[in-house]
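Read-outs: derived from the displayed coordinates by stated rules, not from any lab. As the structure is a computational prediction, the values presented were derived from the model and not from experiment. Cβ atoms are built from the backbone, for glycine too; each structure is taken alone.
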Structure 1
């Protein structure tokens, strides 16, 4: 199938397919005489796998490792579990950081008068003129 058909079959945009190819995650089966990419069902399955992993927030480096493990029928499942737990820890850290950002913004917004005066604790914070809270 051509890239358009692979896009429909996998749910991955043509732009992302090209990006995944460039990253070495997926390769077209071959190219036609006019240099068009040709994909088979195996490549579409890889695209689906990558797409699902991206939706779970896995970084490209970890996706490459997961693909290696997928292709290795002698893989230890403990390695897959380790990658998943490592990613969970990264997500937990990001959640903590985002919660702290949200709390700071909520605090600043609650202390903004929101009137016609120019004083604004939000802008003060962003400008580095932080007041203790």
Structure 2
């Protein structure tokens, strides 16, 4: 795990940095001047990168993995026994993530983007845009 200068966090945060495969590789990198507020959960088992000057509101969940696929055969396996599936998460500089946002594996949030409260981010969000909803969709791109 790497945490940059000026990092602050609220109460009751759960920050996990495991190592799924790569010996000696940092699975969680947090840039400079990042603020994470109360009751957030970050689960990095492969690769989560959070850039500089990122503001994360309370009760946000960010994960680079989940428990198996969703075919009928895979769903027959007990959830705790399903293999983990990994894909990196990248949150670029100057991003603002609203209250109760969920960011799932394989997502990149571009520089300066805003993620509205309660959004579930399942795919990339371009730089300088605003994304909201379930699943999150871009409603504005700033030019």
Structure 3
């Protein structure tokens, strides 16, 4: 079966600082698809973040580029394999210069936290117990 991919394109004010931020979160830069204006950062087999300088990003749109430190343009949500991994990634983001946004959301079967990266893009990290609904479905 064909596995569709998603490429999340984001404008950044300082490409080098953003590359450093994401490598400090544990992600690698794919040099094959990166240059002085763009950094390609695979988050998994089917998700790739494309960080662009504002000038490069402007080549892809005729709309004004949002100042993501002042307005919300998108909420990016990533799954994590455990509650501990949620906390670990958010703590790494803060250590790399990110900012925690909001309070942790703990619903027992689902746990999430969020942070803003260096450019103000909001990243929500969440874990969900996939077995939580199984007993209800068996009845």
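Descriptive notes on the structure:
- Among candidates 1, 2, 3, the computation of Cα extents along the principal axes in Å that gave 55, 38, 28 used structure 3.
- Which of 1, 2, 3 leads on distance in nm of label points 7 Å out along Cα→Cβ at positions 6 and 110, largest value: 1
- Entry that produces -500 once helix-only ellipticity at 222 nm (-39500 (n - 2.57) for each DSSP H run of 4 or more, over all residues; to 500) is calculated, selected from 1, 2, 3: 2
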